[in-house]
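Below, each structure is written out as structure tokens.
Every read-out reported here was derived from the displayed coordinates using simple, explicitly stated rules and does not represent laboratory data. Bear in mind that the values here come from a model prediction, so they are computed numbers and not experimental data. Cβ atoms are built from the backbone, for glycine too; each structure is taken alone.
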Structure P
Amino acid sequence: MAFKNIHEIKFETEEKHKKGLATEDAALRGAATVAKSLKAEIVQRVIPPFESHVDECDAILLTDSCVMIMEVKRIGGYIRDFSLTKDILSVEQGKGIIKIENPVINLRRRCTNMKSYIGQADEWRKLRFLFHIAGIGDSMPVVPILCFGPSTGYEYEEKDPGIIVCTTRTLQKSLKDYLDGKKSVIGAYRFAKQIVCGWQIAGKLKVRPIAGFVRAIPAKTFGKITAFEDVMSIEGKKNGQIIITYRDKVRKMTKEIKTIVFRVNTNRMWEEVSIDAGRTFTWKAGG
């Protein structure tokens, strides 16, 4: 099978995406704070199984009440016709108006797909049973969270208790208000964590001397076969050494890996590229 060369991939620049990344980081920090206070768990930039048809998530928040899929959007401007149902929204930016796709539509579709997957996948069977006997439902609920950056303004009349819409400034309060009083299964988030932490985590791949970064996940190796479960970072040295660090902080160093294949996300499409040992690169999960 032929893989793309790393030079064929368009890298994102740090400066161009600096504000967007800052918004994502602020939202993820806020969600992590709430998760800690609720004894819940947040998994960042996770990729559910292909058969779920959910695609990469900015974050998945696991609680004893539900699974929450969070989408972070930095738009900048005022959404004057914000709606939960319109396909296109108008955003006032300075003296002009731009049209954007309504992020709610795609987010809800993904949550519907996740709910269907949780309702059928064998690995979620125990949680389905626990929620059923608790009288909460036949499966663990899935809740969408749309979080805008602080420079985005909006107003809307449609109130839907099945979705959380907020900004990075109001995220923590919105999450606490939503979860307050919700029926729950004690310890459910721990079971969900065991499942979700086994899914692939997207990370930031940087390759010298190419400027910028690309979102990627390690897929396979040639030479020494390596599994990437619980891998948090990979570093390639010019001397051919590969350093792999796991979630438990254990580090392994080897020169037996000849090539690493990464799946990279460009223009909402995943492509496979190969990087041979001897190239200087870094990959960090969730970065």
Structure Q
Amino acid sequence: MKVLLVSLLVFTHLFALEIVQESITNGRTALVFFNKKEGVKKIQVEKKSYKVFDTPHDTSKVYALIPISYYEKPHTLEVYFNKQFFYLDVKDGYYEKETIAVQKSKVNPKSKAVKKRTSKEYAEAMKIYNTITPKNYVTTPFIVPMQSKITSDFGKARVYNNTLNGYHSGTDFRAKIGTPVVASNDGIVVLAKNRFYAGNSIIIDHGEGIYTCYYHLSAFKVKKGDYVKKSQLIGLSGDTGRITGPHLHFSARVGGVQVDPLQLIHLLNKNLYKE
């Protein structure tokens, strides 16, 4: 650890590098800043690269987000930039486990038509998430899509009907059918449709590889291609898709990687979009 800290301090001094956190839990997002005059355009994290963007409200810095997959095992990452590198420790989140019951037809469908549908929906979503829009639509802090009790946190290991294993890829808010759901921030609606598992779904592109998602809706108040503002009504909560009951599932992607949406919001608001 001492060697790691010394290395970080040396690189910070020589290359005007600012690491917001020196370690990160799996399923969460790390943030780094560079002095703009260093000319850093991208960073390389193992086999994947992430673009560097101008820092809002600070023309002297650029930033990069490093999303860590839920499935990432504890180890030390080497992050390369301009033929240099720094270290980032990945730690185990020790997420809790829960068993839930859903419709049998939603657990492990055998129908070829359903498999074709879910495969198509997955490919469509991943194409969206892996698209990095260079424009940043965000200028102010993010908000949560509703003020309600959180009934299930991100990352909980899940066993569906005692057979199918997975993990909770977002944050669930308690909401009866018809509760207003608002946009977490400005952006473009890139998907608004019914899907097999997620039910009625909305995905908003906030630019620079950041997406927020709103699932299990009962009604849409926007359509694909719409520009939405923060706090704008985009839909009503519901019980569509694979659910145990009415609620809102809120999730986020960064650079194509599923991450804890509330940790991402806190990170961005504290470091990029301070009011």
Inset, instruction - Work out the source of 1.00 here, i.e. which of P, Q gives that when FRET efficiency 1/(1 + (r/R0)^6) of positions 156 and 252 (r between Cβ atoms, R0 = 30 Å, to 0.05) is computed. - result: Q
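Assign the value 18.1, 53, calculated as Rg and Dmax of the Cα atoms in Å, for residues 172-219 alone, to the correct structure from P, Q.
P
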Legend entry - Among P, Q, which structure scores highest (criterion: percent of Cα pairs over 26 Å apart): P
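Here mean count of other Cβ atoms within 10 Å over residues 76-83 has been calculated and equals 14.1, so which of P, Q was it run on?
It was calculated from structure Q.
Rank structures P, Q by distance in nm of label points 7 Å out along Cα→Cβ at positions 44 and 212 and report only the one at the top, that is, the highest.
Q
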Inset, instruction - Taking FRET efficiency 1/(1 + (r/R0)^6) of positions 116 and 148 (r between Cβ atoms, R0 = 30 Å, to 0.05) as the quantity of interest, name the structure among P, Q where it is greatest. - result: P
Legend entry - Which of P, Q yields -5000 [helix-only ellipticity at 222 nm (-39500 (n - 2.57) for each DSSP H run of 4 or more, over all residues; to 500), calculated]: Q
